[in-house]
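The structures come next, written out as structure tokens.
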Structure 1
Amino acid sequence: MSRLNQFIAECPIIAIIRGVTPSDAVAVGDALYRAGIRVIEVPLNSPRPYVSIELLRKYFGSGCVIGAGTVLQPSEVRNVVNAGGEIIVSPNTDADVLSAACCTSDVTAIPGIFSPTDAILATTLGARNLKLFPASSTTPRHVSALMDVLPSATKIFPVGGIGTGDYKSWIAAGAAGFGIGSLLYKPGHSVESVTENATNIIKCVREACPPT
């Protein structure tokens, strides 16, 4: 089992810390880690994201999976890898970005999908972890319908606009976990606030999907 799969099985959350600065990245990451989250994404439209990724990777070592979100260009894949990132998360399915990620060892691509066309293209290019985005524009039945036509090893992570009361229905439909952003962290949040948010969200997710 890969570290990503192991950590998602333990706590099915990818924490999206959009807007984090390098000066806050380790403190925010540590708060998430202490609450139980083991997968952290720094979107590339954050300030100096590669620096934050490198700092988090050095701080956690193999204790967390660290990577980037909002990856839109193949050149950004190389930059993320050079910074020590291990996941490449995009809001869309771009064949060039996905090919660059899937051809890089020790990196997991998580492209954004919405339609069956997106999802089948992504899996044909080698992705087995998919970001259903924006989840607020659809229902949990979308996951079960997609899973009917995708390879059995595919994992779908709904992202965007999911409330804490919705986790159970998404998990029941086949979601492997969730990407969670502003409910966990917004720029300016204190470490104490991040800890409280993460603790509450993890409680809700685990009630919907107990650890395996």
Structure 2
Amino acid sequence: MKRVIVSSMVLLCSLIGAVHAAGDAAAGEGKAAACAGCHGVDGNSMVPTFPNLAGQGEQYIAKQIADFKAATARTDETMVGMAMMLATEQDALDVGAFYAAQTLNSTVPVDESKLELGRQVYKGGNLKTGVPACQGCHGPKGKGVSASLYPQLGGQFVEYTTKQLHAFKTGVRSNDDNAVMRNAVAAMSEAELEAVAHYIASLK
């Protein structure tokens, strides 16, 4: 049964079409200057409520910018205003290309007592409750699958990841294609959710 759950998630991930990168990292550096206050000059944030963007997929970042601008499936008062500053799709792609070219080097503190449960759920899901393995879409090291718009997770702040998992679980955030994330976390317990966030933060 576990293999069926994992295989189904991998298949669903693969069904989401690949999009070729088209951003200009050099142009994106200037366009991302306004983002530095929250996400760091090179995408390595100093504040745990603001996500690290260094090394994140170009197309994924561009999609999030578009979703913030639309302010429907993903909303945030600060990000709506910031996203509006990027007038065109090319601007968003350029910013995405800039961050994709950066190196994630932040050190995120974790609660080691939560890592084993987090590892179990991330690697193998929960057979009894139907929670799929996170690595089916995000990879064993949390590197993501850029071509399928599945984000890099490894090394992300616990606070930020926890907030996003809760947002998907409650439906506050619904910009996941085919409801993949909402379905993945639907049966996840609070303990599992927190543990996964800590395990993700420990991945490099």
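Couple of notes before you dig in:
- Structure (1, 2) behind the derived value 24, 21, 14 of semi-axes √(5λ) of the Cα gyration tensor in Å: 1
- For relative contact order in percent (Cα under 8 Å, 6 or more apart) computed as 22, the structure of 1, 2 it came from: 1
None of the figures in this text is laboratory data; all of them are computed from the coordinates on show. In this text, all values refer to a predicted model and were calculated from it rather than measured experimentally.
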